[in-house]
Each structure stands twice: as C-alpha cells, then as structure tokens.
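In structure tokens below, several structures.
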Structure I
Amino acid sequence: MANHPNRGRRDNQEYIAEIPDPMPEGKILVHNHVLPSPAIGSRGFRVWLETKTDRHIECPCWYAPQLEKHYRVVPYVEDKATTLLGRIYAAIGFAEGLTKEEVEGDQGTICDEIEEAIIAAFED
C-alpha cells in the first residue's frame, strides 16, 4: 500500500508550512514526535493547527518561542539532541521557524548541516 500524505490525519488537522501570525482563533499549534527543526518538513518534522483535545500536552521544547504555548501529541520524551538543537537555534535566531523561502535558501542548508551533525553526535 502506498503512503498517503493524509494517512492518520484527523478531520480538524490543518498541516502548515509556516507558523501563522497571528494564530487562528480556537486553534493550537501541534508538532509530531520528530526532532524539531526550524524547517517544517525537514527529516519528517510536521506541524499542524488543530482544536485542543485531551490527546494534546503542552510541549516544553524550544520550538516556536514566539507563541505562548505549543503542543505535542502524548507521550512526550525530551532528549539531549532536542535540547542542544534548541539552544543552537535560539542563539542563531532560527527558533521562531523559517519561511518557505528561507528553508530553500542558505538558512535551510545551515539547519540541515547542524541537524546532521547533532544527530550523528548522539547516534550509538
């Protein structure tokens, strides 16, 4: 069976390519379990808008600091690679996310190189 882009998607999920400003009323920003990246879509990192439910928990990671809160789907497991990436992205000003144009430019290349180095450093 071929992978379908909306497989597992709930009716109220709206996948996004950039963090909206302002956030739509009644919606929360949610990301998946993949190591967060300022470049949405990088290495399978996905972000969407959704109406808050019991399956969402507030996420303590570094992603989207311009928002008061953002969420993950339970369970959440913090790891050293995510913490280190958050500190690096905050220091270079990428933690608020990149636009599609930035992802396709030098900033996206920088993120890819940083993420590859961090992931390689934490591999067993």
Structure II
Amino acid sequence: MPLDQAGFVIPRRLSHRERQLEVLKAARDTINTNPELWIKGSYGKGPGHCVVGWLRHYSSRFRGNQIAVHALVPVLPVHYQKRLREFPDSVRTVVQAFNDDNRTTHTDVVHLFDEAITRLETM
C-alpha cells in the first residue's frame, strides 16, 4: 500500500464493481443477520429498511451513489426483468416492487443478494 508523506496509508479507490460488492455484502449481511430489519412498503421505518433502503444506506457509506441496485437486475425473477425492458428508467421501482410483492420472503431477498454477489465476484 502506498504511504503519504506522514507515513499514513493512502486508501486505494474502489472500482465500480468493488463498490457494488461492498454495498451488496453490507446490505445482505444486515438483512441476513437481523431479519426483522428487512421491511416491506417503505424505504425505512425505524431501524428497518427495504432492499432499496438498505442499498441507499450503504451506498452513501461506501460512496456507491446507489450503483448497487443495478447489480440486482440480472438476478431478479424474469417477470421483473421484463418490466424493466418496458420501462428501463425504473430500476429502483422494479426492485422495490420485488421487495414489496406479497410472495417475496426474507429468504428470497437474501437469495437475490447472494446471486448478485456471486455474479459480480465471478466477472
């Protein structure tokens, strides 16, 4: 690691993919470890957040500027991907619709994160 003149480590800038991974892993770990922190119907309520809410929370922490939500698109169920082909500017809305769907479970959400992480790690 390079050092500055005072001998402190100069942090390396993360690539776009690395930032996506950091945000996805942080959100997944939070939701997986504390299922009650995953909610539906709101970006955030008390300490809980939906998928997009957690991505937004951790994106600011890692300066991800909400890039991680796009990493979820290729692993969304097919009918949500079809909606994006019809309305390509609505990525957050479609991910939110997946989150809020009555059929979506905590397990589904964790699996979505795991699939996106695995996909990015193998690129």
Structure III
Amino acid sequence: MSPIATAAIAFALIVISTIVGALVRARMPEHHLTGDSKEVIRLATALVATLTGLVEPVGGVLGAAAVTVATSVLPWGMGFAAGAMIFVISNEIIPEMHRKGLKNYATEGLIVGLVVMMFLDVMLG
C-alpha cells in the first residue's frame, strides 16, 4: 500500500471519529447535570471519542506494515499450524477413536481429510 493511500485512510478515519464524537456529545442526557458540568462532560466525551478514533490510523499503519512482513513469513506460519493440527489429531483424537472401537473410521477420516486438504490446496493455489 502506498504512503498516500495510507495517509488518506488515516485522514478519513480521523474525520469519521470526530463526527462520531460530535454525535455522541450531541446525544448526551442533560436532565441530571448542572450548566457547568454539562459543558465539561460534553467536551470530555468529544475528546475521548476523538482520541479513540486517533488510535485507528496507528493500527492501520501497523497492519499495513505487518502485511508486507507477513508475506515472507506466511508459508512458515501455515506449515507450523498444519503440523500442530496433525499433532493434535494423531495425539488426541485418533487414540480416543481407537478406545471406542472406531479405528477404521478414524483412519478413513484422516485419509479423506488429507485428500480434501490437498485437493483444496492445489485448486485454490
């Protein structure tokens, strides 16, 4: 993502958060507040809403940076996740199926699952 696009998104999020803060401030209940405290609470609400919205562009920039880094790390992460899933299946689920006398179903299910996984991997790229 280009820096201009990132800056445009950050600016749009700031504008949106400011509008939301103004809307929240306008809808504050006023029946139990004095005149001075009404204005203080309205300003505090607008400030908190604006500060909450200012965090979003920071998260957007961090997310854009993570995407550029994650491109090279993603295959390793996916391989690690696949290995963890195979470990869980072989260590916990298959022995439980064998205890209940369903070892043929467990083996067939594992084979079908691996075939489906390989098919989806090849077809979806």
* If helix-only ellipticity at 222 nm (-39500 (n - 2.57) for each DSSP H run of 4 or more, over all residues; to 500) comes out at -8500 when worked out from the coordinates, which of I, II, III was used? -> I
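From I, II, III, which structure was Rg and Dmax of the Cα atoms in Å = 26.6, 77 calculated on?
The value was obtained from structure III.
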* Asked: Comparing structures I, II, III by Rg/Rh (Cα atoms, Kirkwood Rh), for residues 16-87 alone, which one has the largest value?
  -> III
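FYI, it's all coordinate maths here, none of it is from the lab. This structure is a prediction, so every number in the text was calculated from the model and none was measured.
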